[in-house]
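Listed next: structures, encoded as structure tokens.
Throughout, read-outs are computed from the coordinates displayed, never taken from laboratory work. Because the structure is predicted, anything quoted here is derived from the model rather than measured. Cβ atoms are built from the backbone, for glycine too; each structure is taken alone.
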Structure I
Amino acid sequence: MTARAGAHDHPMSFNIECRACPRLAHHLSEIRGIHPDYHARPVPPFGDARPELLIVGLAPGMHGANRTGRPFTGDYAGVLLYETLHRFGYGSRADAVALGDGLELARCRITNAVKCLPPQNKPQLDEVRRCNAYLEAELAVLPPSSAILALGAIAHQAVLMALGLRRSGYVFAHGARHALPSGHALFDSYHCSRYNTQTKRLTPAMFHDVFEAIATRRATQSGAPARAP
């Protein structure tokens, strides 16, 4: 099953006009005034509704998802992510430029802990909590055999929050794998941001290793050899 850009068919109806967080709603209103051609609204998830792999990011980037309306599309943070998704057979192409570029995801879905662009890309805890109901709804229909990939500590914590789990039992670390009571496996990676990749905190090899671990888990479940990148 594949899904085109903008697919967001999960139990909790996604509200592109959501203004539940006053600070974020005001921020987006200001951006629409400066950049009337920007999406500048909540950004829906992208990909399969019941994926093998759910990727959870932090929040839309100012000139990426906030501009284009699709996660990790149109800015530097998406470069390594979509190249890797293509490499491991999840993406139909190795880059994400804009809506209508023909990109499709198979067996994979991308969402964010916070669906709106926060000032300075730093959401407040109450905003993460308020938006967490959307992530909770996505996790509720995620097949138990699926893997979850958290990009960064905030995404990791948002997943635990949505599942009602304590942070102390599942500590974030790049390359970590956590067995969850739901049957899912939670994998951790540093966020594929420009800062992390340019400073080499996260290299392509490090990121690929996480996807190799995800592929190995899937192969072990199915009894088939891991998909070769």
Structure II
Amino acid sequence: MAFDFATSARSCILFGMTGPISIFYFLILIASIIVHEVAHGLAAEREGDPTARLLGRITLNPLKHIDWLGSIILPAILILTNAGFVVGWAKPVPYDANNLRRGRKSEAIVSVAGILVNLSVAIVFGLLIRVMLLTGYTSVAVIDIASIIVLINIVLALFNSIPIAPLDGFRFLSSVLPVRALPTLRILEQYSLPLLIVFIVFGWKFVVPFAFTIYSLLTGIAL
């Protein structure tokens, strides 16, 4: 009898944030956030700024990146309350824009580096799931864990793409929009916290279907 991996994956992703699986959620989230931040530092270094390396931030050591609110408290609350999604953040990797060789173009590259890395991780593990299913590999536990990795990285990429400070989407807009738009962006930045809270509470539900669609495209499992 064929096993319904779609049902298993959906249950694991949406309703499985309890017991041992919640530990996997937490560890995968922390690892994905750290990789995201290291990508910013590496991109800045490649564009000419060594600040992140000089401060010891180009490392996978979680102690260098953890933000107690964004890396521990918020994810723990979302997991323990079975919120159905998990987001978080680490301490931003600093860079000195004055050192960047190509000015605002370099800033744009640095701002999207973390998003691109999260998408890359999602693609790799999504394709891995496809290969496992095509070859008849039917370990439910492995596919469930891979599914969590895929979805968490999709969620992080989408969340960070939102053009609200301090998210990467806002930094990208600031680096590509005409200079005359910067004063308006600076005004909006002053209200970033309430705007972000409003978006998470009222707007995130409209983003979730996109996360599921991307997941299904990558893995071949319809949610």
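Can you spot which of I, II the value 13.9 was calculated from, given it is mean count of other Cβ atoms within 10 Å over residues 59-66? Clearly, the read-out refers to II. With helix-only ellipticity at 222 nm (-39500 (n - 2.57) for each DSSP H run of 4 or more, over all residues; to 500) coming out at -20500, pick the structure among I, II it was computed from. Working through the options, I get structure II.
Thinking only about relative contact order in percent (Cα under 8 Å, 6 or more apart), which of I, II has the largest value?
Working: I: 20; II: 24.
Comparing I, II, the top value of relative contact order in percent (Cα under 8 Å, 6 or more apart) belongs to II.
When percent of Cα pairs over 22 Å apart is calculated for each of structures I, II, structure II comes out greatest. Source structure of the calculated read-out (log10 I(q)/I(0) by the Debye sum over Cα atoms at q = 0.12, 0.18, 0.23 Å⁻¹, for residues 43-106 alone, -0.25, -0.58, -0.98) within I, II: I.
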